[in-house]
Structure 1
Amino acid sequence: MPLRRLAHLTLLALGLLSLLSVFYVAQLRFNYNFNDFYPAGDPDLDYYEGYTRRFGNDNDYLLLGLEAPAGRTVFDPGFLRRVDALTRLARQERHVVSVTSPTTLANPVVEGLGFFNLPYLHPDEPGRRAADSVLIYRTPGLVGNVFSPDARAVTLVIQTTPDLRKPPGDSLLAVLRGGLARLQFPEGSYHFAGRAVAQSVFVDRLQFELALFMSLSVLLVTGLLWFTFRTWWGVVMPLVVVLGAILWGLGVMGACGVSIDLMTALLPVMMFVVGTSDTVHIITRYVTELGYGASKKQALLVTLKESGFGSGLSALTTSLGFFTLMTSNIRPIFNFGLFTGIAVLLAFVLSFTLLPALLFLLRKPELRVPRAQGHSWDGVLGRLFRTVLSRRRVVFAVSALVILAAIGFSTRVRINSALLDDLSKNDPVRLDFAFFEKQFAGVRPFELELQPQGGRSIYDLQVLRQTERIETYLGSTYGLRFAASPVTLVKSVRKALNGGGLAEYRLPADTLELRRLRSKLKLFRKKAEFRALATPDGQAGRLTGRMADVGSIRAGELNAGLRQFIRSSVDSTVLRTRLTGSSNLIDKNNEDLTLNMITGMVIDVAMVALIVLLLFRSGRMVVVVLIPNLVPILVVAGVMGLAGVNMKVSTSIIFTIAFGIAVDDTIHFISKLRLTLAQEPNIFRAVRRTYLMAGKAVIVTSLILVGGFSTLLFSSFDGTFYVGFLIGLTLLFGVVAELTLLPLLILYFYKRKPAELVE
């Protein structure tokens, strides 16, 4: 079949596949499901899912904090009337289950056969303001939950329907913001926190940043390609190939029904940067052959022959870097690794089908300065090569010092994360959450399931006393600022049955009193707060609360102390407990991070070593390849330790990705060296020739990679920022090691036995 016809058929087939990809890409949706970041397949997740079926989710709420006008307290009648109007507005919304508000709080009292709710606040009776405030600030569970300690702010706790998605969540937020504006609450006097807020902000920013990063990447890569090739086709063709790979990769995601989340949103940027590498190597070699006087057909054949093997290996090692992320049990990271790895392989396919077809059909380009020998980069690379050789002791000494310093600083890296780690400290959303940390109980949920033993009920007096003991420890030592449990219910009912006096807010003195009390509990069991804290049969209970977002390290220490307290101070024959909840699962992720990262790196390094070993049949070459690529990883770990950057879900992917990408240039270098040695047996001359031949592509691709990842520095998510910064830094150190350490290591290990390279 004539080559021209083959090129046309190739373009037709690729065009049809691209149309199919467009169909599936159109079905992609943005998603921020908090539950997706729980450890999939973990027994604790299965347990939590059963727990939520009994008691509901611990994050199905929206907090709305309202500050009183300057110079006034929350007991100001005008302020309370506006709070009440906002409460009534929230209650009318479809996806709102209940609203706890200062204007609806009531002190239940049972008199005779009657049940009364006496309001805590009487805004229309100024004479009762002092008594109301005293009662509120003496009543357990109100201050820190609904009222701030300084009486300058209140909170509306809005319970929403389970697993509220983004559209209805956005609608609820829009209604509340509209109500705040109509009721003349000024900007800055109200604060939102909760799942609906995080979900709305994350998805909206994902969409904006995806467009931003793609635009910046296109501009940057276009500029670097123009600077490198100075021809329109040297710019357009790589862009066509890379955009095609992105389209196909997203199409595969859409066909598999996977949504774009915080992690997979990085796929287009990753591919735009990484996918350019093969095209640069191909075009560079193609232009080089044309410069030496080859025809278009000859130049393409030589290029495909010499670049195909190295590019295939580099695509394999890069995709392995992403595929090893599939060792993570966090679904977004798993999906990101899987589909980005697939997209890398698709980019390789397009680089060796679409790009050659386009180059063949394009008229042979006229080079600006036809040359029979040498190229403009040769002088620069030649001088650099001589400098490296003449200063080899300095290169080795500096490398050793850098490695030692990096190892020392890397020991400072800690695995730690908080609920809003991915938002910068000055982000408005994070500042709103900080408001609730400072003025109220906080936003980190706490969940402990209570399991009565020995045939007892959750309302058994011994069980209640053991639960109260745990509550006391949580409030005094653990740091829980608000707590509710079946103890809260029993104390509240006892108070209600005894005239509503605060002195009566305590557990019954004996089983006889409790028996009389339990007969009255039926009056309250239909209330939502009862169903949320105890099962109808009384066989299980829930101790729930909120606290400051102390981070996973501190939370681990607190949980260890709590478990020790329960073992030593709680009778397990009466009551058993189990920590659960969304925060506990997120902390569990951090326990798995180290293992996942180490596993991924070991697999990645082992696969690269195996590939090099099979290719060159030399253990020495394995050392030569690994050292220049592991050094940058160590350096970046040292930078993280020095800068105090914690390891968390978003930054845990850095090392495996960086190693998989950084090893590309090494693979290209040694592949060209292998071909060169077949013609040039002298190892010194072979290394020099390879250095001159591969140096330009190595520098250009590294600049594109570093520049592309630097676009992530504009992200408002700290995790994305550090992914761009640290991977870019790794690749920057990688190209330095590539141009200094790599040739020296090859000459050192193979100056006496060059034949090993060509066996």
Structure 2
Amino acid sequence: MNSTSSVFANLRDPRRALARIACALLALNSGAACAESAPAVAATGSNNYTVTLKQLGRNYPMNLRGVESSDSVSFDVRADSIVTGAKLNLQYTYSPALLEELSQINVIINDEVAASLPLPKDKAGQLQQHVVDIPAHLITEFNRLSLQFIGHYTMSCEDPQHTSLWAKISNSTSLSIDVSPLGLPNDLSILPLPFFDRRDTRALDLPFVFVSAPDNATLEAAGALSSWFGAQASFRGARFSSSYNQIPASGSAVVLISGPDALQIGSISLPPAKGPTLTLMTNPNDVNAKLLVVSGRDGAELKSAATALVLGSQALSGSSVVIDRLQVVQPRKPYDAPNWLPSDRPVKIGELMQAKQLAVSGYNPGDITVPLNFPPDLFTWRNEGAPLNLKYRYTPQEKSYNSSFIISFNDALIQSQNLLSRDRLDSSVLRTLKSDDSLDRETNVLLPLNSVALQSRLQLRYMFDYIKQGQCNDIIIDNMRGAIDPESTLDLSGYDHFIAMPNLGVFKDSGFPFTRMADLSQTAVVLPDDAGVADLNAYLTLLGRFGQSTGYPATGVQVIQADQVAGAADKDLLVLASGANQPLLTHWADRLPANDGEGQQSFHLSDLPMRLRDWFSPDPEANIRKTRLAMAFSGGARSTYLTGFESPLKKGRSVVVIASGQPQGLADATNALIGGEDYTHSIQGSLVVVRGKNIEPLVADEQYYVGSLGPIKYLQWLMSRHVVLSLLLTGLGVILLSGLAYLALRARANKRLGN
């Protein structure tokens, strides 16, 4: 970076100044030299990373239409990085009808033009590629990349909405950013930095370091930490790895230490723990990285330190703290995960999105998309839909015919409301206009939740009519406004929680049934007696996946081995196995639809793989494919499979088994649960085999139910599923009513004869 760029970087990016201030405060409090605890200048070394518009959230190309239009995406820069340069590899096409001398595409960074690209006539209609150098001083911590299209097709009067005025930006357009590391202070208040940075759109990959083979309490603490980081990573996804007594050569890591003695880990000497302790220090192998050391004199203290971190990190400060007291004030309740929609009360739209994201402007401003994460076991049978009370407002046009407010749910139209113009509104209504000339409106609709995706979206769209004034009179006035009232509500309280199991689909999408309690307090993870690194990696990654679903750390999870499973009878069990190291696979062999032991593999099969179309249907009954064949064979590559069944220990509890004939196969299973575009199928049903990127659902057999229904609805549901039972109850009802009628008439006759 040249000297001018360096000056601009210091002025525009406050992180360098903040790092200096934090460093000085630490030095003032501790008396230590600032440079020892937090280097305040950019460290040596640099790296480059590239993200596409698709990775930044644009699932479709940008379609720019009209005389002037623009679209944008946000991108951020990690707090521990300084931008030294950037390039935009722009891929685009444009209309052949455009006038070269009047048309252009502007690349805008944070409202400043970085480049203006001409649109030559001889390249129109073809996919173009252009690399734009972006000055480093334009990029700050939080950034917005806008692409503006300015187009004209004639030198005389033109229609500003003519169909020939268009340009399309491919979402394969990539942004390449060069960064140099910036040292951060050793202060717990910056957590989850630098282990996770919400500005980074890439998946989280975080190593855990154990001093020796961890006991169950240590693993419970590690699970709480990985689920917390998984909740932080959210949609990005998170993977975790583990190692013993080995600090990584580069990058940040979490170190867990349990024991009363001083320890030497690599080149780090740690004093004896004085209690549950949290420490943030520089990685001696990488001055640009940190180590989060979680320690205690025993496993219980280690778990207390981890719980204090994941539940109270906002209150921590300093490079090291000892937790003197920890008390969880209020226990969790079922279905209260922060990421899930509440099902016991109406939820306000303002709880799901910021108010500024609920306002739009322009004639065709695009969708307001509200994310809706439903609990996975809502019982939708004979329910018309979830009530949505929607309050909205708009600025009435002087005259219009087709202005609309469109409500869609997962791209399906729910309702379209006309937005009446001033000339079609009563004078009494016009008197209710607000000071900003907007008009309040309200509508009530039902959102159908039958077979709805757990991660759904409510789409709200304003479309204002553009009235053409005639030749040379057309002009676009950008005074159209629309907004959704944050007090609008969606109510799920009319739904019961009841679902057929096993269902690996809801396990993949939401971690259900384990995530029914957000802290996993009704979950036990059964690890092999001699769990290796592959087992621990799978355990940590699965807990991270659960945290991503719930948005809450798994502070209540229990880790056990096979000989302790009787003590966890009243819990849902997650069983991991790699090779022949899990005794439960032998004990429960009669319940498993798949097994891999003693050199022989066995599977139960249905006709599910033979269906020509995608097997997953919106009708749950159509998905059931019971076992039709049992097969065993010897030799061949060892398989990785996921299966579920009802717990042999207690009715209504669930078991999910993730097993592989070889340790590295567990990574294939966890990768399949994280998912991606390269996989052949999705995980569904009750038995799935995973081979690399190939997922084969084999059985979809629903054998039991979890949850509860009211007595009347339960009886109605039973009768709808069993015709014989319905006829029997109907017959009994007729006999009962006939008997009562006979007794009543007989009593009346006796009374009359007696009189």
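What follows is calculated from the coordinates using simple rules that are stated; it is not laboratory data. Quick caveat: nothing in here was measured; it's all calculated off a predicted structure. Cβ atoms are built from the backbone, for glycine too; each structure is taken alone.
As an exercise: relative contact order in percent (Cα under 8 Å, 6 or more apart), calculated from one structure in 1, 2, equals 19. Which structure is it?
Computing relative contact order in percent (Cα under 8 Å, 6 or more apart) on every structure in 1, 2 gives 19 only for 1.
Structures 1, 2 were shown, and helix-only ellipticity at 222 nm (-39500 (n - 2.57) for each DSSP H run of 4 or more, over all residues; to 500) at -21000 was computed from 1.
Could you tell me which structure in 1, 2 was used to calculate semi-axes √(5λ) of the Cα gyration tensor in Å as 47, 44, 26? Comparing all candidates, it corresponds to 2.
When mean count of other Cβ atoms within 10 Å over residues 268-275 is calculated for each of the structures 1, 2, the largest result comes from 1. Once mean count of other Cβ atoms within 10 Å over residues 276-283 is evaluated on every structure in 1, 2, the highest one turns out to be 1. Structures compared: 1, 2; top value of FRET efficiency 1/(1 + (r/R0)^6) of positions 84 and 668 (r between Cβ atoms, R0 = 35 Å, to 0.05), i.e. the largest, recorded for 2. Source structure of the calculated read-out (mean count of other Cβ atoms within 10 Å over residues 132-139, 15.0) within 1, 2: 1.
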